[in-house]
Structure 1
């Protein structure tokens, strides 16, 4: 672990906490938005301890996760649209709480929290299985095809986990409108996967054979 990596990780973490908190609680007009705190808890508490673990045990993997400079033009567009989607989702959730419109019952928030933590666990399994995962689309030096664990079921288990992860967020926040907006993540991730597979087919030896071996991208027998 290096001092620079620690500072980079903590800075990004704290900025994330402040940004998400501002996007949720400022539109809500109060800090008494319980579902907002519930989301902050299930999102950032596991993230903090996972970051500490990676910093101590696998700093190189943490460095990859912190690298967000995407080189593919198509992926930069997907990331931009995803960012706008998240901002809209959080702001609408705060506004719907403030004005009391189109709210889910509270039990949905608790169910969403359970779903979120379950998908967080799946995400952790994927990170453990695939040492080549990074936040950008790239073929790394010495990279090989990973076809074990969840990768033996679908080709993109990380994205499958994030679909559940992100769709559970508006459930936790209790906002119907936020769920409709977050639903746009599905076509965005489909586009990202299509572009990523084109890159991997071109640059990663054995990937075409892996596609034949594991035909499903996100959900078995569906896509």
Structure 2
């Protein structure tokens, strides 16, 4: 199984937007994907409950009495949506079990300040230091041509972490979330610009998974 953790200690950073849309991409590509929610608010699983049966299937945790939650049999890709304030042993345990960590950050002083210690801690985790898990950042609700985007890029340069993509602020994400859908469930012509913004994220993950081409 190929596993991806979406993590940031700040609430409202865009974790669930990234997690649900990544799961939608893999489902649309014909992969058996599980969306796991380790956030107390259970935002992603609430979204999953709204997902129409006619759309490509995305599984949640398989839960049995007196047993730990686990991926359904045959799962190929796991996308984990984490909680705000993730730190300590819980962060260590999650990072140790995944292949890739994606950190969504918005280009504001508050978000950068909240993320600074988290990124430093993330790069101290053994799985990251040993090259078992790799970290990438996605700029959320940002125009890459703006000063705020340049400030965010300069901030991230201190950690030598790749900025995978810049995702703009658009109502398409709001519309999709309200109906259990993703950008990858819409007609391609309707979301061509935003799908193009996602392509570097997908390419990074494909290389990580050994699925180039």
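Computed values, structure above
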item: If P(r) over Cα pairs in 5 Å bins from 0, in percent is computed and equals 1, 6, 13, 17, 19, 17, 13, 8, 4, 2, 0, the structure in 1, 2; result: 1
item: FRET efficiency 1/(1 + (r/R0)^6) of positions 120 and 176 (r between Cβ atoms, R0 = 25 Å, to 0.05) - highest-scoring structure of 1, 2; result: 1
item: Structure responsible for 1.0, with distance in nm of label points 7 Å out along Cα→Cβ at positions 24 and 184 calculated and labels 1, 2 on offer; result: 2
item: Ranking 1, 2 by distance in nm of label points 7 Å out along Cα→Cβ at positions 48 and 192, the structure that comes out highest; result: 2
item: Answer label among 1, 2 for the case where helix-only ellipticity at 222 nm (-39500 (n - 2.57) for each DSSP H run of 4 or more, over all residues; to 500), calculated from the coordinates, equals -12000; result: 2
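No value in this document is a laboratory result; all are computed from the given coordinates. It should be emphasised that the depicted structure is a prediction, and the values quoted were computed from it without experimental measurement. Cβ atoms are built from the backbone, for glycine too; each structure is taken alone.
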